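S.K.: The next part holds the structures, each set out as structure tokens.
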Structure P
């Protein structure tokens, strides 16, 4: 028991230390996700101000500051809190001979670096797309995912407005994705991580971008706005599930873009009664009864 406690404490303190060093610029720039997130956020926000899609929307849109808090909470504070749990679980699995290579279908560690990054990006994006589908399909998961869909005006920070339980759902499946490729994360994986943050910010922004012919590959704000639409096509629990890639929605026929005015109402049925504060939103999913 003592060794598990040591692993937990060391992981927790290590994540705290790394986060602080990131804030004071004491880590390599390519691993500095704190200021990387700030830089990407400011860049996309400035573009929202200069080129607003919904011109009536305020610069400090509804829930701007709440979403800003979610952004740093989910990306850093929760990561610190949960880091010890993940390290302890990793030790437990290792002791029963389960590791990141246990389910390997192929090993990309010897491939060219560019191919490594591309495969890593595609595999992880598909795993996240699949997880996203599950969040809409099953009611007990949807209760948590409602936090993300409670956004009523889209902006870059809405990207990271989600219930902390989603980290619990996504992490194991993302780890499974890494196990499939031999338990290997490319040395330049930071490129993929920064790209996915930027795409996610753009997808939720108040900017009209479709990427031209690349819209069939890359997700975009027009497509993702309809993912958040309060009224969905008959029989659908969700559409446009893409995270970074729209490709999966076109392959599995979950794509839906009827028009591109940007005037569609977003949210979900009954969202007027959904909690408006951080604490209320993050305890909602654990309640036995819904509004």
Structure Q
């Protein structure tokens, strides 16, 4: 079993593990055991991500006794003798909002990666934060990312820079309405792109996105708020104002996608091109 895989090579069992199996330690669990040592069997319930030491222990036991039961594999995974060198029990205890844990003892709490992870945990599970930002009260984090070491690995592999721009972790662009922070649903984008997808529900009340009521005029204004306020006209009803806002905002998102084409991940570029503004966003 190889650890380093050419980017052009895709193995079915790795795709299955990434999609369907919780890997508690992606940094070290880079070997995959197939039940019965049958490498043609890629059914998710028969695959186990393991460290090199764990994998060799399971393999030797299977060759010797024919036993690779889930009970035995879990016993190996939980045996301290087969844990990575940087593992210790306290780092596996949830210490951030009762759900997040370090996963290893070599954590720099001042690093950008850690601060992003801590902020993500705080957004999803801190009740005091929800009092100020209720839109995050229904958000959650996948099991793998509750382990900081797993998040760190993904973040460092996917992080990139564009000049001096601030880069943000985003969960909304790839899947509209998404409430889960995970490797499949999140991406890293420039702050200028991220701000395009803020819906402002906290402030706009029952009006559609991009529409504000001007009490003095008794009319509804279409306006886009990003780096600057762009007034798009006043209308007798919110529906008419929204139509103008929708067309303008979708064009802005498309133009921004073209501006950053080749600098942002292709999946972000395509998601922006296909983005539609809905009345009930």
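S.K.: From P, Q, which structure was helix-only ellipticity at 222 nm (-39500 (n - 2.57) for each DSSP H run of 4 or more, over all residues; to 500) = -17000 calculated on?
M.R.: Source structure for this number: P.
S.K.: Rank structures P, Q by mean count of other Cβ atoms within 10 Å over residues 78-85 and report only the one at the top, that is, the highest.
M.R.: Working: P: 16.9; Q: 12.5.
Evaluating mean count of other Cβ atoms within 10 Å over residues 78-85 on every structure, the highest lands on P.
S.K.: On relative contact order in percent (Cα under 8 Å, 6 or more apart), which of the structures labelled P, Q is highest?
M.R.: On the way: P: 22; Q: 10.
Largest one: structure P.
S.K.: Tell me which structure, out of P, Q, gives 55, 43, 42 once Cα extents along the principal axes in Å is calculated.
M.R.: The read-out was computed on structure P.
S.K.: Using mean count of other Cβ atoms within 10 Å over residues 158-165 for the comparison, can you identify which of P, Q gives the largest number?
M.R.: Largest value of mean count of other Cβ atoms within 10 Å over residues 158-165: P.
S.K.: Looking just at distance in nm of label points 7 Å out along Cα→Cβ at positions 22 and 38, which of the labels P, Q belongs to the structure with the highest value?
M.R.: Once distance in nm of label points 7 Å out along Cα→Cβ at positions 22 and 38 is tallied for P, Q, the winner is Q.
Values in this text are rule-based calculations from the coordinates and carry no lab data. Please read these numbers as outputs of a predicted model, since none were measured by experiment. Cβ atoms are built from the backbone, for glycine too; each structure is taken alone.
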